[in-house]
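Just so it is clear, none of the values below were taken in a lab; they were calculated from the coordinates. Given the structure is predicted, the values throughout are model-derived calculations rather than measurements. Cβ atoms are built from the backbone, for glycine too; each structure is taken alone.
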Structure 1
Amino acid sequence: MNLATALLVIVVIVYAMVRRFLGEPLSARRLILLPLLLSAYGVYQVAQTDLVHRGADLTALFLGGVLAIAGGALRGRTVRVFVRDGHVWYRYTWATIAVWGGLIALRLGQAAAAVAIGADRPVLTASLVLSLGLSFLGEGAVVGPRAMATGAPFAPRRRERVVAGR
């Protein structure tokens with residue numbers, strides 16, 4: 001297993017969980033751009049393995065992607081969305097943390113099943129970042145419409161908040 005990839009995934013998950021559990025302003029950038037960048041980097045990592053040519057690898061990647069998106073959407077249903085200081089905020093709940101735990105266990109089980117059907121471990125390792133990005137996209141697909149339904153604007157970018165605060 002690529003230690004750098006595993007550490008990157010762990011750091012991103014812990015960072016997101018802590019910040020979002022405490023509650024933070026919701027920006028469109030955080031909801032869409034960052035998950036897209038993670039997903040794109042994950043696709044790049046998978047492509048670098050030069051091993052994705054067998055049915056088992058493609059099946060594992062496809063099923064892993066579907067599980068990531070669906071799991072993110074499920075997780076998004078547990079996120080609290082509210083208006084504070086005139087902008088949309090969001091906050092993870094204990095249920096969100098429980099869903100994270102379940103999704104991590106599901107990912108481990110999916111990886112074990114993929115290896116059992118003949119998928120290559122390097123492909124599965126490389127797909128960790130892709131799965132994380134897709135999971136955040138699934139979450140955003142549920143949280144975004146709920147945020148827009150509040151009628152409040154998304155939070156401005158940090159630079160815009162500083163300038164407006166002067």
Structure 2
Amino acid sequence: MITYREASKNDYKEIARIHASSWKKHYKGIVPDYLLTEKLDIDRLAIWKERLKKSNANQRIILALDQNKIIGFSCIYLHHSSGYGALLDNLHVLSSHQGKGIGLILMQKSFDWVFEMTPEDQLYLTVLSKNEPAKSFYYKIGGSFQEEYMEEFPKGNSILVQRISWNKRPTL
């Protein structure tokens with residue numbers, strides 16, 4: 001049975017592992033290979049340790065667990081960009097658990113939190129334009145295309161992304 005809870009500061013290692021694993025699988029062939037090496041693991045570990053170290057009322061990290069093992073997460077920031085609403089900064093589910101509705105539930109829980117905290121805001125994310133499986137999922141659950149543009153990516157790279165948003169709860 002899949003359960004969901006808010007992340008605690010001690011969850012950073014598993015979150016970082018899932019984040020790096022997801023990038024290595026889904027970004028291969030889209031971003032330069034040197035960005036997907038073991039340094040990615042170290043980088044994600046440092047980022048998630050810092051993000052979870054201190055409390056941030058505008059941030060929420062929701063975990064999906066299978067038998068108390070973290071198998072996915074979402075990370076949302078309220079008031080991220082003026083005019084765009086709340087940013088879904090990360091949504092990752094282990095490959096072994098994809099296709100079971102976990103990503104949709106994480107999206108719904110993220111949307112519900114945003115709506116509860118700032119009902120006037122919409123939820124949005126950016127996705128790599130060449131990440132067809134992710135884009136397909138986002139559009140399938142009601143995402144609306146907003147724009148396509150170049151965004152700065154780690155290590156000084158720029159990459160083409162799409163901004164996708166939801167002004168109503170994601171659903172199939």
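Miscellaneous remarks
- Calculating distance in nm of label points 7 Å out along Cα→Cβ at positions 31 and 79 for structures 1, 2 picks out 2 as the one with the greatest value.
- If distance in nm of label points 7 Å out along Cα→Cβ at positions 23 and 55 is computed and equals 3.0, the structure in 1, 2: 2
- With mean count of other Cβ atoms within 10 Å over residues 63-70 derived as 15.2, matching label from 1, 2: 2
- Computing distance in nm of label points 7 Å out along Cα→Cβ at positions 127 and 143 across structures 1, 2 gives 2.5 for structure 1.
- Structure from which 10, 37, 31, 16, 5, 1 was derived, P(r) over Cα pairs in 10 Å bins from 0, in percent, options 1, 2: 1
- Which of 1, 2 yields -24000 [helix-only ellipticity at 222 nm (-39500 (n - 2.57) for each DSSP H run of 4 or more, over all residues; to 500), calculated]: 1
- A value of 42 for relative contact order in percent (Cα under 8 Å, 6 or more apart), calculated from one of 1, 2, originates in structure 1.
- If Rg and Dmax of the Cα atoms in Å, for residues 47-86 alone is computed and equals 12.4, 40, the structure in 1, 2: 2
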